[in-house]
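Visitor: Before anything else, here is the set of structures, which you'll find just below.
Here, each number is a calculation from the coordinates, and none is a lab measurement. Note that this is a predicted model, so its numbers are computed, not measured. Cβ atoms are built from the backbone, for glycine too; each structure is taken alone.
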Structure I
């Protein structure tokens, strides 16, 4: 049973702060997106540093950070995108475990590199799970709603002691160039040979219209080899969908489970963590082996 003191109060919710864990895996056949932390390695590392299981629920902030007041003493790690961290106005370390007394305000400031910071609390956050996950899904609305000022989030009980942490933890920085390896298909034959060479050689940029649903790009359009549209078909994490404007969109965790625009290829999910931290304007390259300049479209 969660006591009244086993919680934290939201002092400053920020632009978009959500509860996220490892995601709602295995429900796509029912039209339920995956959700979960966009930067999965940051989720796992932050949880490990406070002694949680790797998939415990954390707070994922977007750009502006957030501030919370735990009602009981706890240990917190703020990782992911680098930011200024304070406890009751006093600077504390980013990226390593920090003790936070009961009633003190922990403030994770605006991201100074990357987009999304992760706040892991000892014991994890424990809102009521939906289909096995505590993650907020912005597309379907499942899970807890994005944080608002004055909200109260329940804290779980610690599963064990906080492990000894090194003085310096190797958190990956925000990418200066996002390189995404691509497995072509299933609809690459809907595009011309020239379009596939463009995909493999052109420099794109991250669009400011990107979000948790998809990483949108700015750059050369991909030319179709055939007209018309597809009946809706299943979509997977990392799918590169090509909408009518011809600019690739890489589907992220809150993507729809079906879609009718052709998918030219798929980026493996292990390569997507950088997409969570790639700020608008970041250079994007799709590495489609065998489709460099001069190559021809495979059969």
Structure II
């Protein structure tokens, strides 16, 4: 097969496989996928609407939730339409440029989610370890600066990696084994590598899967140290309860992300279905789980959502 470079990329398309060996079941598989997609859209939009309309939620501790909800919406909207188009219409082609744009979105929203969770860990640290200084440390201006830093970091850091991958010649095949464009899948099809891309990719992996989780872990070590110094059991439970939603969100992101990376790096003899499963869990779990967890575990959010539905009924 002839190689492809950026010069003739407009004439080139990738073929997305969907779920290999289950092509005949795609119409049935579309039911859980579309249901999860709908729950993700409704849940995250409800969180955004609730925080916007409820003045009692206009506080620093709740400002990070809209960032998380917008990120989850972005991850769902940038990938799930492609997946459902395969299941519903058997439309498997995706243009060369469109594939790399989707890849950039996946990287960017993953970075934003990791960065927001790190910022939320800092928020919990300040709230529990330095409660008297909370309002002076996490001012509106400082939260806006954190948001801009997250956006800049997450937008520009993955860009060189995506551009370097786009420059590679793809001569092995043009069939991707997933229902959306995944970095590891595209690397598998390239017939050469750029020497700079490997160390740069390692830096990005270290940031999102080592540094961010490590800083979150340090934050919680300091939080638990402070909690253990509290005499009252009731205050112990209250402090821990304030952290549970964030802990669930951290696990929902990093377990599938690290699992996907481990499977692709070390699971060469694993069934292709394992790779597909991990990639889809990574795509589906955070956007659908985060609004559910925060709705259940955050009393103010739960009350706001109940008020929204009561007003609609009236």
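Visitor: Identify which of structures I, II gives the largest calculated value of mean count of other Cβ atoms within 10 Å over residues 77-84.
Guide: Largest one: structure I.
Visitor: Computing distance in nm of label points 7 Å out along Cα→Cβ at positions 205 and 253 gives 2.0 for which of I, II?
Guide: Label of the originating structure: II.
Visitor: Once distance in nm of label points 7 Å out along Cα→Cβ at positions 61 and 285 is calculated for all of I, II, which comes out largest?
Guide: With respect to distance in nm of label points 7 Å out along Cα→Cβ at positions 61 and 285, the highest-scoring structure among I, II is I.
Visitor: Another question, then. Compute distance in nm of label points 7 Å out along Cα→Cβ at positions 45 and 85 for each of I, II and report the one that scores greatest.
Guide: That would be structure II.
Visitor: Which structure, out of I, II, was helix-only ellipticity at 222 nm (-39500 (n - 2.57) for each DSSP H run of 4 or more, over all residues; to 500) calculated from, if the result is -2000?
Guide: I
Visitor: Assuming 3.0 is distance in nm of label points 7 Å out along Cα→Cβ at positions 53 and 181 as calculated from a single structure, say which of I, II it is.
Guide: Corresponding structure: I.
Visitor: Tell me which structure, out of I, II, gives 38, 23, 18 once semi-axes √(5λ) of the Cα gyration tensor in Å is calculated.
Guide: II
Visitor: 3.3 is what came out when distance in nm of label points 7 Å out along Cα→Cβ at positions 229 and 261 was calculated for one structure; which of I, II is it?
Guide: The structure behind it is II.
Visitor: Given a computed value of 23.0 for mean count of other Cβ atoms within 10 Å over residues 133-140, which structure among I, II does it belong to?
Guide: For mean count of other Cβ atoms within 10 Å over residues 133-140, the value 23.0 is produced by structure I.
Visitor: Out of I, II, choose the structure whose coordinates give relative contact order in percent (Cα under 8 Å, 6 or more apart) equal to 29 when calculated.
Guide: II
Visitor: Any idea which of I, II comes out highest on mean count of other Cβ atoms within 10 Å over residues 21-28?
Guide: Structure I gives the largest value of mean count of other Cβ atoms within 10 Å over residues 21-28 among I, II.
Visitor: For FRET efficiency 1/(1 + (r/R0)^6) of positions 109 and 157 (r between Cβ atoms, R0 = 30 Å, to 0.05), the calculated result is 1.00, so let me know which of I, II that is.
Guide: II
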